[in-house]
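We did not get these values from a lab; they are worked out from the coordinates using the rules stated. Note that the structure is predicted; figures quoted are calculated from it, not measured. Cβ atoms are built from the backbone, for glycine too; each structure is taken alone.
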Structure P
Amino acid sequence: MLKLMLKPMLKPMSKILILTISLIVSSTLKAAVILQYHHIGSDSPAITSTSIEAFEQHLEYLASSGLEIVSLSEVVAHPERQTPQRVAITFDDAYDNIYLNAVPRLKALGWPFTIFVSTEYIDRKGFFSWDQLRDVEAAGGLVANHSHSHLHMLRKQKGESNEAWLTRLRKDIEKAQSLLDKNLQNPPKYFAYPYGEYDTDILELIDDMGFTGFGQQSGAVGPLSLLTVLPRFPLSGAYEDLATFMTKVHTRALPVKVKPLSPMISANPPTLVLEFPEPANLLLDRLACYGPEGKTHLISIAPGMFEATNATRLPIGRSRYNCTMPVGNKPGDFYWFSQLWIQKQPDGSWYPEL
């Protein structure tokens, strides 16, 4: 039925030194998964694009899966809800191909979705207009903050003090929210980090400003997930394939208490400590963590505690450790947790964006 509905549309048209994240769930607990898209189309950069065909496959699977498609507000307001498994759909950057290729399909299905916008780009060629964003609201979608200028939040200006840096970030975010408030009906105080980059100072800033934050590290949302950097599953480029998508939308938050270092790497390769406060009935012998080149070294350091370290140095730029573990004996049913890492260039300068 969904194929018939979509077929016509295929034609052109304060300082925290250590961040503690607690995700403690039972093996029967359902969670929420937040999906993240950028471009929907094939005439945009491949690394940030999801083809229309792949996007339709995602929608078809969701429609037939029994999963509940919910607003991002439902995930934020009720992270403790257990059944059924919930999925929220989000888009970053408000590219116009989202309006052309994704919005009509989601409107036809009557599904909620969220678009994170950098307000400096609204009404520019290649991006949404304010009228199109108001159309999104009228269709039941949310429009939320992705900063004003889509800045690299971690990059201080030359000679800039920590206080001046955080003040600059605050003003940029406030400007975006002010424009959203002025031009739209009811924009939420949700913030998606440009490039998915943050550190503990930025998390504290977002919390102080009263925002719920969203990253680009993968994983499911559990009832105790950190509301300043909720995980989302990126689905662009190499991550658009249906088999991987099907696994991701059924994942649950890994039942660990994690005390990671700042994403900024001080020792390369970095070590991630995983602590399972309730290890009974968990398949800890099947826990695995993966870095950019495959499995990390994973060692047990105490009952219910592990260290994951990549076999080689992490590359310049952004990378992640993805840790998974089967929920039970059902194939394809996994817990999932992801840790962001950021490595500057050897001389301490920032890497260029591709």
Structure Q
Amino acid sequence: MVATIRDVAEKAEVSIATVSRVVNQNPAVSDATRQKVLDAISVLNYTPSQIARRLSLGRTQTVAVVLPSFFTRPSYVERLRGIQDVLTKSEYDLVIHTVDSPVQIEGYFTTLSHPSRVDGVLFISLPPTKEYVEQYLPTGAPAVLVDGNHEQFSRVMIDDRHGGRLVTEHLVKLGHRRIAFLSDFLNTPYYISMQLRFEGYREVLKTAGIPFRPEYHVEGAHARLEARELARQLLSLDDPPTAIFAASDTQAIGVLDAARSMGMRLPEDLSLVGFDNIRDAEYLNLTTVHQPLYESGVQGAQILLSMMKNPAKPIQVVTQELSLIIRSTTGPVPETGVSS
């Protein structure tokens, strides 16, 4: 027989309400009574009903994470790992929601703001529009943006434009003037990181007096095989680039595949830089931009827990530092690649 809360109350000779207070860690119980209840729970091997406990607390004890549907990307996996590590030490369960379109994003901003759904939300790489903000903020529901930026939300973010500058400045200092940019589609409506990295790349070219060449920008689906084909297009041009800035490490690995299949050596014939510093980047000795992916998940979850504990807490902003990790895939421009 499975023990019930009534069994515990009878064993400890207290009311059901007193047992409920002990289970929910209510301080309005004497130490002696609390111990009697805990002893009864131990003897009877009683496990409280999570549904009943949540109803009594007036909370769902769940945290939602909303992120783009391509959440299997290494960068999202690392962020989720950080979030999960924090929540496993708390009383909250994690529920993941993925979105494919702006309509779905709007739906989650609307439905998850209701306290009966979740106690808090982490939005990953989904910067809210003005309309979403107007819907969500009046509810007072705790929410944190991870890899997103909006002045009215607590957030953990990086400066993607600065990251684009870091990469391009490094290549320009090495003497490269024919620098290509390979990325996801820049017009993705709810994922702006690639666009910002592209803007940083363009800014440095302009400062260095290097004309932007449209044929040096290729974009496609975020995949290693897609990046390999895009890189082949770049490297087959009559005047191919001497360096490629891939806007993610996954795409940089595709570029590496293409270059090697075409008999090119890195960095002797081509320089290559990625972005994210995923685990494979170190294994492949890839020059890349390091962003604290796991740490962003940890910090986002910690901020959300603090907000749920203290709803009056002011907006918190964490801007994570980026750093260029120089490995063996970048070097000086080849003599045959020098151009004015």
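Numbers below:
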{"read-out": "Value -0.35, calculated as log10 I(q)/I(0) by the Debye sum over Cα atoms at q = 0.08 Å⁻¹, for residues 124-315 alone, assigned to which of P, Q", "value": "P"}
{"read-out": "Label whose coordinates, when helix-only ellipticity at 222 nm (-39500 (n - 2.57) for each DSSP H run of 4 or more, over all residues; to 500) is calculated, return -7000 (choices P, Q)", "value": "P"}
{"read-out": "Structures P, Q, by Cα Rg over 2.2 N^0.38 Å: label with the highest value", "value": "Q"}
{"read-out": "Structure from which 0.10 was derived, FRET efficiency 1/(1 + (r/R0)^6) of positions 140 and 268 (r between Cβ atoms, R0 = 41 Å, to 0.05), options P, Q", "value": "Q"}
